[in-house]
Structure 1
């Protein structure tokens, strides 16, 4: 199994969005990321990214599908796309993968319908869904009603691809939920659980995860 991160842009959010009780006047730089999980049988995107981000200024940007293709695989090779939640910067670009199975939690179907075409191979997820051996979706419901994370099970730990359940390391270190949760109680339960040593959290807007447009291998087993 191989896990690769792709960076296709940068923008800013307020500290209040990132951290409960944060300062609205403070701007935090964030990266726009998506991920690729490769197994012998599947090539799985975790989120698809977006071609535009209304309401946000983009400081560097390339269409995510173009960044993917610099990696050396064709978009037609993608077998599955797991959507962590139905927000524009995570779901907009799924139209480039009509051949893929699109995995979306049932509680985000209403907000995600505008990104779906008539031919979409949609698989609605429940509280927990196995995508392939060692890879599962786990519903959280903190950031949006259907938001969740993707777990990659290792020998003694699990990589947790956190979607927008957590924006910064500060959320986990201080166990403070984000300031942009539809359900703060579930967001608080998330940071309590996934700050435990048995998890290796990977944050979807971490500017330190990859420092340039392009891709970086995070794990190869």
Structure 2
């Protein structure tokens, strides 16, 4: 994404445009960003066309806010800066234990995956995953994981179905060894799936709604 678009999104966000619509004229934006009113107006129109901002024309003043896609663009930029200035060899991620749809358990039970988990993670996972829903302030850390290599678990075909590549990151929760797993061709989500040789809910004595902290090694 062009830097000028990110700068404009940042300015709208600084004015409160992530959480609500904010009154912002093209002249006002131009003054704030030291560009002409015409350039500011053109930039707003381009962001509207890209679906990164939305506009409310119901009042006399133009009101703007960031769309979900606009927030995601800033979140990715924020994740890059975190990697530059703060990231070392691990991430600490907080989230809430949640019940999943059982998809993780289905995939972990596939023998072709299980063999690779044991070879590369040094444990055979319990047949199920612990789902951790990550809060809004922590979502950028998922972007960091998506952009990191991790340990590759190769996909395969079975009974006419294709199972894609998965990547893993060794992790710990309360000194219990585990691993985060995510598809290589990841879709945006705020849920982490965690595997372990232990049944994590009983080992950690956690249930839905409990807040847990996970240390992920990169």
Structure 3
């Protein structure tokens, strides 16, 4: 249990500045081995940069963060659950993109978001994005205002629920015409898998280290 959120955020910020678990944590939630994915999805262009944000909010009784169920727009990640975020524009850096996209998608003013640090970037092969995950927190109450063009529903994931041993399960997913076994989390009955699950797997390990006071 986190009884002093401000102290937790301070420790989390320090931990995020240290070496990160990266691929070891990502692989725990990886649905398709790189070799299979690379064979199925080939790209002639360098990956586009993207930024996403884990935005913590709440009190000592219940820290949580929002996820978004994307609308069915016909793209690679259509209808999937993801963190707020999107493409980095030519004039900005990944942290700024993560904050801007969070503001556009769920309506949180950018000047209210306090950035704590970044997680390990990695290549999302199907959509050819080099995703840069970040962690921030929202002081005080926050009211979401989703963009209906991009967001079908805003989901909430409790941080302590993410820490449970049984939080990471495995299920069969049909994606791009083939069935695969996908490690996943559950948020309000929705399956959270793929790149988002990989990001949450690393975040989960880091939070456990902060709570336990030592690296795993």
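We did not get these values from a lab; they are worked out from the coordinates using the rules stated. Bear in mind that the values here come from a model prediction, so they are computed numbers and not experimental data.
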### Query
One of 1, 2, 3 was used to calculate relative contact order in percent (Cα under 8 Å, 6 or more apart), giving 23; which?
1
### Query
To which of 1, 2, 3 does the computed value -11000 (helix-only ellipticity at 222 nm (-39500 (n - 2.57) for each DSSP H run of 4 or more, over all residues; to 500)) belong?
2
